[in-house]
Structure I
Amino acid sequence: MVTQQRVQLGDLLIARGLITPEELDSALAAQRQFGGLLGSHLILQGSVHRLQIRDAVAAQYGIATRDLVAQPPDPRVLDSDDPVAILDRGWLPIERRGDHVLVATDEVPTEELREQVSQALGRVAVEFVAVTWWDLDQAVTRIFRERLLFAAAEGLRTERPAFSAALGIHGWQRILGWSLGILTVIALVLRPRDMLLVFVLLANLLFLWGLVLKVFMSLLGMTPLAGRGREGSELLDGPAREWPTYTILVPAFREHNIIASVLDNLGRLDYPKNKLQVLVLLEETDEDTITAAKQAAPPDFVRIVVVPEGAPQTKPRACNYGLSLASGDYLVIYDAEDMPEAEQLRKVLAQFEKTPDDVICIQAPLNYFNAEENILTRMFALEYSAWFDAMLPGLDLAKFPIPLGGTSNHFRTDSLRRIGAWDPYNVTEDADLGLRAEAVGYRVAVIHHTTTWEEACSDLAAWIRQRTRWIKGYMVTALVHLRRPAAYVRNFGWRGVAGMIGLIAGTPLMFLAYPVVWGMTLLGALNLVQYGNFFPGWLITASAINAVVGNALAIMVTAVAGGRRHGWRIVGYSLLNPFYWFLHSVAAWRAFYQLLRSPFHWEKTPHGLTDTHAPPSARGL
């Protein structure tokens, strides 16, 4: 039921010649369907500007307006030092005038709100002034600038230091690493044959365990047991309801060529626009992208947030800054090139409403809209199909810890804040966050029936840099979570230990070992070492079986998963998987070098290199 007060606002706007009766009827219909304030629907449908709504509300209630940029608040009258709470409640004390306090609000200044504010301020007299949400945001981010920047960069290190990569390699880990290195050198000098035998044997065992876990979980994830179709895929299209607010974070750096397209993609989301808060997070030093974003003239539910310059300049630091401004009950991250399917937010919300409160995050599958651009993008698409359509559902079914992907992670916002959000010093902050969530008692789930389409890196050099960062991040994550091995075992049990050995630590180790496994296989095939009695025949045979059978199983998994996702056109490229893994080995050894020299260095992946800009479903493939 629409209140008389809101109808009067509409009449006032008509009388001022700002809207037509038809525009008012359209906004009232949207209000009845989606809830919220009439003014927000009028703004979102483009009938009025937010300043015109502010002026009309001020006239309606007989209060003044205020420009908080031209006349900033007096910090001495603040009643709270929590910027999140201030933005969430929608009002801010800005000035003391005699026996009363001037309070800026973007809410409807009802008597109920006046009583609430007066009580919060110690039973003082309250005088309201009308402002826009933009004014409040600008005022709060200026007042709390240093606090917000510190929380974004150092919050996790301060509150949960055991989980922060900023502290580097732990003391005992450093001692162990140096000790093993020295002992290895001594052993190579004194007993070279035995040492090389141990090295090759360990390489084979690490490769085998990582491969077995990945293949088993992938096969498990492709079975009906994984729960496809049972997640609650209804779109919540029942009777009118009060929709929860959804915050979307879009961190972007040097993306001036594609920033306009991401705004178009997010505008196609089938979710009430008055319940969307899109924060486009741009670095202060990135003037080109800031200019391009402003020129795109985003709608009112999109805010361009300029993240002040600081260190480390990473995606997770920007996301932490954005989280401090988030008003949504739920929150999701999309990258600048992402194309989420239109109904994704509704589908994830439907699943959230059926899951226990300890599910902090639901991971949506990722795949590539330019999968068929070249051989590299085809291999990348096959890999992502195996990971998101098979591997993660298998981990979910087996109740193993789930490392998150870099985008389309849907969170309960309050729970995300409680666990310290992202680690700005970890270059795979997503995988780390998934493990940390489970370590402190939360769970991560996956959803099957919605996809976010991304741009696969089509340039080999850029792919190596991107994969180096990912593998280095897995190394850092393993070191962080294994600082206290006993605590890790207590938190995760045998599943966590198996997952750490086979997945988080195992993935980098597997790729580091891959050339050794194949090298022994090829040397054995060429009879270069077996007849010289340097290595026993059984080890060469084991390496050959490991390499051939392991790659065959990996080819099978990627072919089945890729075929389900992209069809027969791409399946044959799975035969190139052995060569694709050699590229991973190059990145892994490069990552190991960077781990020792520059663990926090973030290598930027370029986007906008492709001419394909639609997912396969939209192209009829």
Structure II
Amino acid sequence: MTSLKKFYKKIIKKKEIINFCRILLLESFRDIMPKIDNSLINDIRSRVDIVEVISNYVKLESRGKNYFGTCPFHDDHSPSMSVSKDKQIYTCFSCGATGNVFKFIQDFEHISFIEAVKQCADMCGIDLKISNTATDNYIKKHKELYDIYDTSQKFYQNNINSALGKNAKEYLYSRKITDEQIKKFDIGLSLNEQDMLTKLLIKKGFHEKDLIKSGLVNDGNNGLYDVYNNRIMFPLHDTNGYVIGYNGRAYQTGTTNKYVNSKETELFKKRDYLYNYHRAKQPARDKKQIIVMEGPMDVIRASSIGIDNVVATLGTSFSPSHANLIKRICSNVILCFDGDDAGLKGTKLAITELQNIGINPKIVRLPNNQDPDEYIKENGKEKFEQYILNAYNVMEFKEILLKQNINLNSALDMSKYVKSMIDEINKIDDDILKELTINKLCDETKINKEVILDKIKGKKAMEFAIPQKKLSSNKYEKSVEALLFYMLRSKEVIELYDKKITHIANDEYRHLGFQISAFYKQNGYIDIADFITSVNDDEETVKTVGKIVSLDLKENYTLQQIEDYLHNIREYNDVKKMDEYKIELSMSNNLDEKLALANKLIEYKLRSEEND
């Protein structure tokens, strides 16, 4: 019969193998990444100040030694992210997000670790000469298509600025689009002749198969011909600013299909891109707000009154990719779609997709079914900005929709409305917003709050206290956490850990202790920010680091404190061992085995008494 001791060892061994395999996988992954020496990576990290970098994305305020700001990795309503200038790390006390400057950029921008390192290298003037990042590889792979689009853009822009573009420009002027905006948004013109672009691209040496793949050229009965004819061309860019398609707008009466987007290609998937994203991302970060509209004319009109933090969906259904692109920039999102039924439908879908990734947008509904372009032209900047400032939150928006076609003087309609509101309240994660909405519903309907609360999920937990971090409940766990806390700060403590600790029962903490020790043995020093770089791909370890560094412990320690922690851990291990031997002793029927186990028990008991 397999003893409990052997079974326990088997479990531990299995978990250690899993951790070991994880490390091997991470190391092999690093081997296929562009080679950058670890010392250079750490040098780059030390040259950029995490406070300055994060300040470009999030507003930070100084509080004592650290800086605080709203966390961009969850729907944060109060500053819960701490940034340490001394340690060059950040930690969110709410969601647990932790890392150094590389980790922040990587997660915020949704880019690879190497690309984050390259961004930091560029900031401090170090040329890494990396040409095989994912982005560079992608551009090289599709170089022909990118070159075709670059040539086409120059062709279209030349057309609109020539005598042939007079009528198109007159149309744009009539829509109050100036030459400055035509230039800023790279607006061009496809001409009425069917194969002018095709002839130019062939003359430039592009292959026919690539022309067709670009979506700008079709192959018909009479040969190749241009897809776009006699349309004002709005270039569509990828997130890096490269042209990957077009939105062609008819400008003469009698033309069907007012807008025609490029067909989907290897480069362009309309559900993966937002119009003007590459221009809007920095203004949006500066303003901590992004506005989402439907079409290019809306974006250009907003820009004409100095509002540049605007993107558009190009009439495409709002997708999960759109939501994730927006999340890269900020979580303060305003939806300002057209005022018609299609705009309402699009708004509802966008709300769902954004809430799926933790963003609660605000909503603007313009009057008289107007789109932003029309409204701004008729009413000007000040009135439009009032709509932006007074945008509805999601609950206010849903409340307005629920009230439509409801007679609030009818008891039946009122009951239906209240039930629908309760369904929506139950979807709210924000406890403060939930409480405010409940109070508002009670005031509006004159229904007793207890009646409403009786229908609310978790009604007995409607006390909205700030969540407190769980503290370890016993002496052993506190000792392990404190030991790890000081191991991340002192090589002296790491050496004592290596010398005196043979086992930590908690898998999460044992793995972190192993990683810290391995880092020190390899590098000869310990630095929290550099350590995070070394375990960057191990999300669980990074999360555990965040838990440990946020403990409310003093920075300095005494050797006596460390010895006490070590003693508590060894004592716990001895007690666990003795418990195992006692169980095996009670289960054994072999006299020799019982005697051996009893001797081991005595041995551990004596050692435990000596430690006391």
For this session: Looking at mean count of other Cβ atoms within 10 Å over residues 84-91, point out which structure of I, II has the largest value.
Result: II
For this session: Using relative contact order in percent (Cα under 8 Å, 6 or more apart) as the calculated read-out, with 10 as its value, let me know the right label among I, II.
Result: II
For this session: Given a value of 27 for percent of Cα pairs over 44 Å apart, point me to the structure among I, II it was derived from.
Result: I
For this session: For structures I, II, calculate FRET efficiency 1/(1 + (r/R0)^6) of positions 124 and 268 (r between Cβ atoms, R0 = 30 Å, to 0.05) and state which one comes out highest.
Result: II
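Computed from the coordinates by the stated procedures, all read-outs in this text should not be read as laboratory data. Note that the coordinates shown come from a computational prediction; the quantities given were computed from them, not determined experimentally. Cβ atoms are built from the backbone, for glycine too; each structure is taken alone.
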